[in-house]
Structure I
Amino acid sequence: MGACKQARAGGQAGFTLIEVLVSLLVFSVGVLALVGLQGQAVRFASDAQHRASATFLADQLLARMLISDKTTLSTFAHNPTGTTKCAPTAAASTNAIVVEWLTEVSQALPRAVSASQQITVDTATGQVTVKLCWQNDESALVADQNHQLVVSNQVQWQ
């Protein structure tokens with residue numbers, strides 16, 4: 001009878017080890033899922049920060065236009081033609097305000113080259129459209145994954 005009790009105790013010990021290993025596996029999968037969620041949250045926060053910066057930069061340009069001389073409105077146009085996303089065409093602006101602003105854009109947004117930015121100006125109505133383009137780290141690996149923000153406003157002088 002004593003030998004029978006020893007056999008059961010040994011069998012129970014092995015079963016407990018399997019339970020511990022399964023628990024460890026479930027815990028590991030949970031931790032990996034949390035790490036993945038954390039990474040996704042960081043990417044979303046980064047994207048939100050870039051969109052906020054782009055909005056601020058577009059508003060800043062519109063404000064600079066508003067305090068400039070009304071007769072220079074047409075000089076703010078930068079790559080004003082083209083409908084392909086983040087691939088505008090035509091001449092780049094030589095306006096000092098725009099050139100300085102484009103430098104600020106390239107410093108604030110990742111991979112935001114001045115050739116990808118577009119400013120269209122309708123001198124008759126004062127309608128200005130600013131299109132900002134940039135690429136986050138993960139979107140640089142995938143073709144045509146540019147982020148774009150478009151702000152349109154009518155600039156009116158008093």
Structure II
Amino acid sequence: MTSFAVNPHRLDPYKNFKFRVILDGKVVPGVSKVGPLKRRTTTILVRDGNFANHSITAPGLTEFEPIVMERGITHDKTFETWAALAYGGSSGAMSLKTFRKNVRIDLLNEQGTVVRSYMVYRAWVSEYTALPVMDASGNDVAIETLVLTYEGFEIDASVPEPAET
């Protein structure tokens with residue numbers, strides 16, 4: 001049995017190095033790393049009087065682990081502008097209307113075609129690193145970092161498996 005309905009010849013899974021992040025309908029340039037989309041549901045132990053020797057389990061609250069996004073510093077202000085919406089800047093007045101945003105993360109195949117798409121809902125910037133540790137003896141790219149707190153994610157079922165050429 002194949003894992004790919006449209007491309008039964010394909011045996012290897014998709015790679016994790018081709019992706020894009022879309023915010024406010026625009027691709028965010030230069031994103032080099034996106035942390036995992038991860039949810040965790042706590043387990044509740046329940047005792048039943050009829051079963052004195054053991055307990056049963058039930059699902060409890062679900063929490064979503066924050067997403068870390070990194071990109072090299074450029075003159076694009078997408079990360080900085082979004083981070084400022086939750087912070088409020090020098091005025092101290094945050095934007096209650098716009099600080100939460102939906103984010104789309106597209107996974108691309110080697111040809112650059114979208115193969116899976118994930119919607120992240122009601123995300124906001126809970127941590128922002130504008131400038132990393134600077135090191136005069138290094139040769140690394142200067143990276144800015146966002147930590148996103150969000151309220152859920154789902155796979156966009158409308159994205160079909162593309163036919164490979």
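Taking FRET efficiency 1/(1 + (r/R0)^6) of positions 52 and 68 (r between Cβ atoms, R0 = 41 Å, to 0.05) from the coordinates of each of I, II, which one would give 0.95?
On the way: I: 0.95; II: 0.35.
Source structure: I.
Match the computed value 0.30 of FRET efficiency 1/(1 + (r/R0)^6) of positions 20 and 60 (r between Cβ atoms, R0 = 30 Å, to 0.05) to one of the structures I, II, and report its label. List each step's numbers first, then the result.
Details: I: 0.00; II: 0.30.
Of the options listed, only II reproduces it.
Work out relative contact order in percent (Cα under 8 Å, 6 or more apart) for each of structures I, II, then name the structure with the largest result. Intermediate results must be reported in sequence, preceding the final value.
Working: I: 19; II: 24.
Largest calculated value belongs to II.
From I, II, which structure was helix-only ellipticity at 222 nm (-39500 (n - 2.57) for each DSSP H run of 4 or more, over all residues; to 500) = -2000 calculated on? Provide the component values of the computation, followed by the final result.
Details: I: -18500; II: -2000.
For helix-only ellipticity at 222 nm (-39500 (n - 2.57) for each DSSP H run of 4 or more, over all residues; to 500), the value -2000 is produced by structure II.
Using Cα Rg over 2.2 N^0.38 Å as the calculated read-out, with 1.92 as its value, let me know the right label among I, II. Please list the in-between numbers first.
Working: I: 1.92; II: 1.35.
Traced to structure I.
With Rg/Rh (Cα atoms, Kirkwood Rh), for residues 44-99 alone derived from the coordinates and found to be 1.41, which of I, II does the value describe? Each step should come with its number before you reach the end.
Details: I: 1.05; II: 1.41.
Attributed to the structure labelled II.
Throughout, read-outs are computed from the coordinates displayed, never taken from laboratory work. Predicted, not measured: the structure shown is a model, and the values here were computed from it. Cβ atoms are built from the backbone, for glycine too; each structure is taken alone.
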